[in-house]
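Alright, structures below, take your time with them.
Each reported figure results from applying straightforward, stated rules to the coordinates on display, with no laboratory input. Keep in mind that what you see is a predicted model, and the values were worked out from it rather than measured. Cβ atoms are built from the backbone, for glycine too; each structure is taken alone.
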Structure I
């Protein structure tokens with residue numbers, strides 16, 4: 001076991017389930033010996049999901065006192081929860097907000113001398129260094145054992161800024177404003193749906209909502225200070241997040257140039273579709289587990305340039321897919337620091353250049 005590369009995923013929700021599936025499907029190409037996953041509750045309605053992941057080749061870990069409960073559902077766990085963490089090479093925490101930080105204090109710090117790296121998803125500020133693949137890879141060092149994978153909307157905002165404003169490590173952003181128009185909840189969820197548009201408040205005095213704060217902190221890992229502000233609202237839809245952006249540069253740019261920059265970025269998917277259900281259905285048919293792994297889906301007809309230096313438009317967020325790609329990238333970096341980029345090429349078919 002000491003020479004094996006084992007990836008352990010904690011949680012089977014909207015990120016955990018497709019992440020486990022992707023790791024299983026690409027296991028050989030990624031040179032992973034074993035995938036394990038933790039399921040917290042023995043819920044009857046989750047039995048098909050757990051059995052499906054086991055059938056794909058992942059090994060189940062559960063709490064010490066819940067082994068019999070899972071067996072009563074016809075599911076045989078292979079490991080207990082702490083054992084799975086202890087024997088892993090990389091642990092990817094996909095639990096709800098705040099749980100990753102608790103797990104870090106309770107379990108991960110205990111086994112930091114045995115496990116190569118720990119990752120946590122989404123709103124886990126303080127877990128470790130923020131990361132989005134292709135944005136701040138240069139900021140990640142061998143000392144960074146705890147990595148915070150930023151949220152899907154943060155990925156989206158980050159790649160817009162990277163495409164338009166970062167050139168040869170120089171920051172050309174004068175001001176960036178973003179409106180995160182969020183879906184109500186995922187189609188896999190029944191809680192949290194709103195009956196009508198619900199606006200958010202600006203909790204941060206300088207940057208508005210946490211989305212701008214997060215992208216600001218992400219770029220700080222590269223010693224780049226961003227002047228950004230964000231607002232947010234929820235719509236009564238389950239399809240996709242959407243972002244309206246207004247990016248002011250310190251140099252001239254044309255609509256044609258901005259459009260081509262997005263087309264040329266391999267982490268950006270472009271579309272002429274203006275309805276989120278059409279983009280969502282394309283991802284359902286052509287993505288992995290229904291998810292595109294690109295960081296954004298840029299709606300080309302909405303790109304507009306004001307005053308020769310201000311780019312405005314709309315894009316859709318490939319919910320969770322961009323975070324999943326960053327998770328796999330960070331995990332492979334821990335396992336194969338000298339060759340992880342080559343191994344990640346197997347995921348190229350899910351980086352669709354056009355939707």
Structure II
């Protein structure tokens with residue numbers, strides 16, 4: 001009996017350890033493959049008109065700052081066709097938006113993807129920018145993004161910079177910084193694992209609409225474009241500034257929600273494996289399938305060690321505690337693992353709606 005238990009637990013722990021090794025070596029492999037790579041850019045002889053689509057739902061605390069930010073960026077205001085598409089806000093979002101020279105539309109239905117699709121349908125510019133109301137765009141980011149839209153590169157996302165306070169703050173900044181460097185390298189190799197809906201600039205003719213049954217808009221768009229033979233990239237000179245949640249509970253809940261929706265969206269798009277490229281067989285499976293289940297791998301490894309090698313488990317736990325106390329990054333990784341664990345529990349025991357619903 002004990003032999004059978006040992007074999008089962010050893011197999012599960014061994015497979016889990018193997019997947020963790022694959023994830024670890026993935027970052028090294030991508031770095032090696034992109035060591036001498038660089039993006040091909042173009043000169044902008046003339047600045048084109050851009051349709052800017054801002055989906056909103058109860059954004060009265062952000063929409064004024066957002067529209068003022070767009071007026072201050074280093075791009076002619078008259079060439080920005082700004083469309084605020086509201087999902088039935090119950091605050092003064094629409095009233096504030098109407099104070100500006102922008103096209104404000106109330107569609108009355110909740111769902112971020114519904115708002116994005118409506119804005120896209122009403123856009124007749126050569127380029128479209130999807131951008132969230134709660135971020136600000138760096139001065140030259142729109143111009144910088146345009147120069148990368150060349151050849152098979154049809155969409156550009158922005159590096160999201162965060163400034164955080166508190167015990168986990170420095171670790172969060174380090175994590176986000178390293179994650180965006182990795183997305184930059186993935187872009188050089190093929191396509192970014194997922195664009196970020198805070199800022200996506202793309203050619204209008206490459207996307208008719210987003211699937212309203214999707215769970216997250218940015219990953220869905222990334223995969224749709226790749227399945228159509230196009231690349232999405234994340235250059236380091238295209239940046240936005242993100243406001244972080246005010247407290248730890250809000251931060252955990254935000255990560256928990258994003259992770260569980262991304263897990264569902266990833267499994268919705270398994271047909272990406274029909275195409276043979278670096279994105280389909282390296283970037284997507286590691287960064288959008290394997291990595292989300294790290295808590296499960298850690299669980300199987302821990303159970304095996306607890307039953308058969310408890311001293312080794314105690315040593316690993318003690319090492320983690322020490323590293324978390326002295327290293328900001330390890331402290332935040334533990335918080336992220338906790339949030340991932342909650343998202344997996346949500347996925348198993350709860351249902352959640354599709355269509356990229358607003359909170």
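Worth a mention:
- Looking across I, II, the calculation of relative contact order in percent (Cα under 8 Å, 6 or more apart) that yields 16 traces back to I.
- When helix-only ellipticity at 222 nm (-39500 (n - 2.57) for each DSSP H run of 4 or more, over all residues; to 500) is computed across structures I, II, the figure -15500 traces back to II.
- Among I, II, structure where log10 I(q)/I(0) by the Debye sum over Cα atoms at q = 0.09, 0.11, 0.14 Å⁻¹ as derived comes to -0.54, -0.79, -1.25: II
- Value 3.0, calculated as distance in nm of label points 7 Å out along Cα→Cβ at positions 22 and 110, assigned to which of I, II: I
- Answer label among I, II for the case where mean count of other Cβ atoms within 10 Å over residues 6-13, calculated from the coordinates, equals 24.8: I
- Once distance in nm of label points 7 Å out along Cα→Cβ at positions 46 and 214 is computed for every structure in I, II, the highest value turns out to be that of II.
- Ranking I, II by FRET efficiency 1/(1 + (r/R0)^6) of positions 38 and 326 (r between Cβ atoms, R0 = 35 Å, to 0.05), the structure that comes out highest: I
- Value 17.6, calculated as mean count of other Cβ atoms within 10 Å over residues 158-165, assigned to which of I, II: II
- A value of 14.2 for mean count of other Cβ atoms within 10 Å over residues 254-261, calculated from one of I, II, originates in structure I.
- Structure with the greatest value (metric distance in nm of label points 7 Å out along Cα→Cβ at positions 150 and 174, set I, II): II
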